[in-house]
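Each in structure tokens, the structures are laid out below.
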Structure P
Amino acid sequence: MRTPLHAAHVALGARMVEFAGWEMPIWYQGITHEHEAVRNRVGLFDVSHMGEFVLHGPDALPNLRRLLTNDAALLQDGQAQYSLLVNEDGGTVDDLLVYRMAEDVFLLVVNAANIGKDLAWLTAHLEGDVKLDDRSADTALVALQGPLAPAVLARLTPLSVWTLPYYGFQRGDVAGTQALVSRTGYTGEDGFEIMVAAEEASELWSRLLQAGAEHDLVPAGLGARDSLRIEASMPLYGHELDDATSALEAGLGFFVKLDKPHMLGMERLRREKEGALTRKLMGFELIERGVPRQGYAVLSDGAPVGVVTSGLLSPTLGRPIGMGYVAPDLASVGNELDVDVRGRPVRARLVRRPFYKRARPS
């Protein structure tokens with residue numbers, strides 16, 4: 001499959017790869033170049049492969065409270081929240097964003113690899129007077145990320161982008177088309193995600209590139225998106241999260257609200273909240289030469305005690321970092337373990353997450 005911006009990526013000379021069934025740009029000028037542009041200036045990502053569902057009806061909110069770990073009842077119109085779609089066993093069907101459009105209308109933005117899975121799961125578990133519309137094919141989404149993102153976007157819209165709160169959103173004109181603009185992202189930087197009708201995507205992309213030229217804006221691909229999110233310790237479904245992994249194991253307890261009337265998986269999550277975790281996601285840095293990768297074993301005294309979920313040589317920090325699951329009794333910050341890097345044990349020190357954090361707007 002191709003996003004509405006495929007031709008634009010090819011024209012820019014992007015290296016295209018298959019990702020979750022989509023043909024997507026992995027990089028244009030290079031992953032490190034694009035990573036550093038986002039950290040220091042501003043970058044533009046095509047994330048139109050993500051899925052968009054609209055849940056509406058009198059029972060929309062009760063269903064979200066039952067099926068998601070966070071509590072959508074805390075949202076006001078114009079607010080979004082991060083949440084996890086939970087199964088009966090407390091595992092994670094997907095992680096997603098929930099936008100409250102109106103009292104009984106919610107927008108869900110889900111991972112590209114899970115669009116069909118999430119649609120089937122939600123359809124099978126919705127109860128009462130509620131409808132679910134899949135808007136994925138009709139919607140394009142781009143992410144403008146970096147400290148100069150507000151300056152770029154302000155050139156194209158009358159919306160109050162400078163004062164828009166983190167996880168707030170507005171709807172209005174952007175570059176001559178109607179858009180939903182949220183102060184969200186997947187990079188650890190300030191920035192916005194801009195949603196428009198699919199047929200408007202090419203014009204929006206072009207206008208953003210033009211508006212950002214004086215700030216050295218660069219188009220950025222999935223490679224930089226991944227390196228940026230690892231530094232910010234943001235989970236990626238299929239790496240840190242899957243159907244068997246709970247939000248609490250993944251260190252996402254802040255997004256689990258157990259004071260709701262009912263929620264799928266509540267028994268397991270309550271037990272884990274009370275101390276019954278069997279593994280924890282930790283951050284680590286290698287203190288010897290090597291680069292950690294997903295699937296590498298974590299060792300203690302030569303025996304496997306966990307697994308790496310994500311890792312890289314950090315462009316920002318200049319050292320190898322990663323995330324992985326280990327037993328709770330080994331998960332103390334400062335504890336040293338080994339990572340099996342191609343058959344060679346490499347010393348690693350557990351550290352606090354995130355590895356990188358920039359102050360966000362209030």
Structure Q
Amino acid sequence: MSDPRISPATYVWEPTTDFLAAKYGLPREAIVRFDVNTSPLAPDLADILESGFEPPLNEYPPSDYAPLVDAAATTYGVRPDELLPTAGADEALDLIARASLRQGSVAVVAGPTYAMYGIVTEQRGASAVQVPRLGPEADFGLDVDSLAAAARRAQLVWLCEPNNPTGASEPPERIGRLLAVLESQAIQDGRELPLVVVDEAYAEFTQRTVLPLRRDYCRLVVVRTMSKAYALAGARVGFAVATPETLTPILAYRAPASVGTVSAALAEAALRRPEIAAANVGRIAAQRSRLIAELTAVGWQPYPSVANFILLRFRSPAEAASVADSLLVRGLVPRSFAPEHPFADCLRLTVRAAAENDRLIEAAQGIGA
């Protein structure tokens with residue numbers, strides 16, 4: 001058993017906007033969050049908030065979330081019994097870890113990537129084995145052979161595609177190749193297939209998905225969210241998508257009514273109005289291209305990205321920290337990385353609205369290379 005005296009791994013949240021405004025002596029409205037990968041604009045769903053809710057807010061939401069599930073099933077092209085609504089994608093990750101990992105279990109993580117995979121793994125008393133992605137010359141792609149070798153003794157494999165924080169996308173065919181190797185290994189070794197989780201939080205920005213692969217690899221779970229392209233981060237709605245047999249043990253760990261009535265109604269409406277997300281993705285893609293071009297002209301080094309953020313590399317961790325400080329005093333908040341992180345010499349910047357990006361470009365021009 002784990003030692004109760006040792007604190008469990010925890011996710012370190014970004015400081016609040018109010019805290020940053022007070023720290024840097026700026027008005028709250030001067031702070032722009034380039035660090036949280038959220039949408040610069042909220043969706044126009046005022047009619048949903050102004051109407052009544054069924055069931056009313058004094059009652060619990062229906063346990064099957066049928067309207068929400070139906071909308072998601074139509075959007076993702078899956079059956080309703082292949083969907084598990086969750087309170088954001090993070091609840092899906094936590095439920096998956098709770099259902100599949102035990103003390104002494106092993107999970108493989110293709111990193112650098114979203115920190116939550118390692119955290120929910122370690123909270124179960126399991127080990128998170130990091131398998132480095134390929135370098136920038138290979139677009140930070142998956143090292144399929146190394147992943148397969150590490151997964152030979154693992155119960156779970158965590159993948160993020162497109163990946164955070166690199167912004168790179170893996171072709172579904174390469175993930176299919178990995179799944180085929182994992183299946184061949186499991187048959188050869190006479191062991192159960194490892195669960196493979198593909199977090200597709202940014203899939204709407206690529207119009208690509210590994211969902212069809214669940215028909216060939218029964219232990220595949222795809223995680224989706226309403227937080228990014230649908231701009232509903234504050235509503236906290238996500239989904240785990242898998243075959244019913246794979247979902248059943250995960251469902252057993254979900255608390256009742258974890259998605260609130262208002263959140264479910266907003267998410268359902270957004271899914272039934274795909275033009276809202278499509279327009280948001282289009283705006284962000286245009287601004288992403290502009291930001292990459294303008295920051296490159298300044299002499300900064302942004303990597304290609306298909307998501308709603310870009311990763312920039314500087315000459316050293318000290319230079320990255322200096323640029324971050326220069327941005328912060330202007331009220332522009334970048335995502336930086338700890339000294340021990342592989343991207344300690346990088347900053348990650350969310351793509352915001354045009355006027356906010358103007359401020360970032362102007363600041364970059366003032367800071368220089």
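Read-outs throughout are calculated quantities, based only on the coordinates presented, and are distinct from any laboratory measurement. Here the structure is a predicted model, which is why all the values come from computation and not from measurement. Cβ atoms are built from the backbone, for glycine too; each structure is taken alone.
Calculating relative contact order in percent (Cα under 8 Å, 6 or more apart) for structures P, Q picks out Q as the one with the greatest value. Which structure, out of P, Q, was Cα extents along the principal axes in Å, for residues 112-239 alone calculated from, if the result is 50, 34, 27? Computing Cα extents along the principal axes in Å, for residues 112-239 alone on every structure in P, Q gives 50, 34, 27 only for P. Given that mean count of other Cβ atoms within 10 Å over residues 200-207, derived from a single structure, equals 21.4, which label among P, Q identifies that structure? That value comes from structure Q.
Figure out for me which of the structures P, Q the number 0.95 belongs to, where FRET efficiency 1/(1 + (r/R0)^6) of positions 56 and 120 (r between Cβ atoms, R0 = 30 Å, to 0.05) was derived from the coordinates. The structure behind it is P. Name the one structure among P, Q that volume of the Cα convex hull per residue in Å³, for residues 264-311 alone of 70 was derived from. Considering all the candidates, the number was obtained from Q. With respect to distance in nm of label points 7 Å out along Cα→Cβ at positions 296 and 336, the largest value across structures P, Q is given by Q.
Hey, mean projected area of the Cα convex hull in nm² derived from one of P, Q reads 19.4; which structure? Label of the originating structure: Q. Which structure, out of P, Q, was helix-only ellipticity at 222 nm (-39500 (n - 2.57) for each DSSP H run of 4 or more, over all residues; to 500) derived from, given a value of -12000? Corresponding structure: Q.
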